[in-house]
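J.: Below are structures written as structure tokens.
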Structure 1
Amino acid sequence: MVSNLLQNSKNVDVASESDGRRQRTQRTRQAIIDAARSMVAEGILVPTAQQISDRAGIGIRSFFRHFLDMESLFLAADEQSRKSMEALFIGGDRSGALKERVQRVVEYRAEGYDTHANDICAAKANGWRWELLHKNYQRYQRGLRKDLDDWLPELKTLPQAERDAVDAIASGEMWLRLRDQQELSKQRSIAIVVNLLVGLIPNA
């Protein structure tokens, strides 16, 4: 009986120690991901492993014990940010006349594009190096185009050339050009995108 109790106690200790190691591993891994995401949010679009390790408060060897390379880290960060990013573009009042819906969808997306401007830039900056990250970005774009069809089902009747133009005008890249490269205000940028879309959609 005593030996069984001692053995059970040892088993509990081993299990507890194993759980503790697992939790520390998860905390360190999450700290690395959080550090990478915070740096991108601050505008450091291509942070190095050393910069991320310093921000996370760990050594560079610890970094590479959790992530084999920077691609695997960015994919993990992308996976975690996906739901919050997609949530910003889902919803909104999609009823009413066509022109009203065009105005609302542009305003709605403006919030999401402004919030995730650095994420968009980081995806573009890193996508050329990492194929999976590039494919993830393409998946986001397909989702946005499908969502735009839900806002504006009238788009399905457009010739392909006009539809391609709509997708380009409604894109995050277009928004970033207006806001960053041309340094236009949010309201001015919204007005430009709305006017361009209305000009392409019949009866808008």
Structure 2
Amino acid sequence: MPQTDNIASKPDGRRLRSNRSRQLIIESMLELIKQGNLVPTAQQVADHANVGIRSVFRHFEDMESIFETASELCHTEYRGLFIGGDRSGSLQERILHATECHANAYETMSNMILSGSARQWNSEVLQKSYIAYQHQLRRDLDEWLPELESLTESKRQAVDGIASFEMWHRLRNIQSLDKTDSIKIIVEMLKALIC
């Protein structure tokens, strides 16, 4: 009897290996995206994880289910980038601090956001994730800048556009501005709308 209890309390080796393999597949996908491969194939993920392609699809029904799991993991990991920061001071100081906080998060998350955008057109999961991400950004700005409540709806929408990753990406990657200049431009535009 005690021997049976002892056996039941031991972890199942196959289940542990399966969980490790599943985690390795997700980590491999995320690593490929961080390295700049924004839309890795199942074969690339398998090669990077050093597992067979059949192992990938044994753990995940299709590529979208891998993207879904990766997206959930990223959401949890990257949410912390927007939390905190010095939220005290004058309105102008808080606009600067909020912009700097978002800029740092965007720099860290850039490839992940671009990867999601590249696959969003045919992924309901990623579309929903993107909408949730936008709502979260809006709430975060409201916490930084309660003064936004008094803006007209059109000005509030403009604030969201200016503070967005898309604006950040345009300034940094299309207009080739450095981080400092990009922050300065966004701060100036936000001040013009809010102050």
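We did not get these values from a lab; they are worked out from the coordinates using the rules stated. Nothing here was measured: the structure is a model prediction, and the numbers come from that model. Cβ atoms are built from the backbone, for glycine too; each structure is taken alone.
J.: Can you spot which of 1, 2 the value -0.40, -1.20 was calculated from, given it is log10 I(q)/I(0) by the Debye sum over Cα atoms at q = 0.08, 0.18 Å⁻¹?
T.: Corresponding structure: 1.
J.: Who wins on mean count of other Cβ atoms within 10 Å over residues 42-49 among 1, 2, i.e. which is largest?
T.: Working: 1: 14.5; 2: 17.4.
Comparing 1, 2 by mean count of other Cβ atoms within 10 Å over residues 42-49, the maximum is at 2.
J.: Also: If FRET efficiency 1/(1 + (r/R0)^6) of positions 66 and 90 (r between Cβ atoms, R0 = 35 Å, to 0.05) is calculated from each of 1, 2, which structure is the one that comes out at 0.65? It would help to have the intermediate numbers written out before the result.
T.: Values: 1: 0.65; 2: 0.15.
Label of the originating structure: 1.
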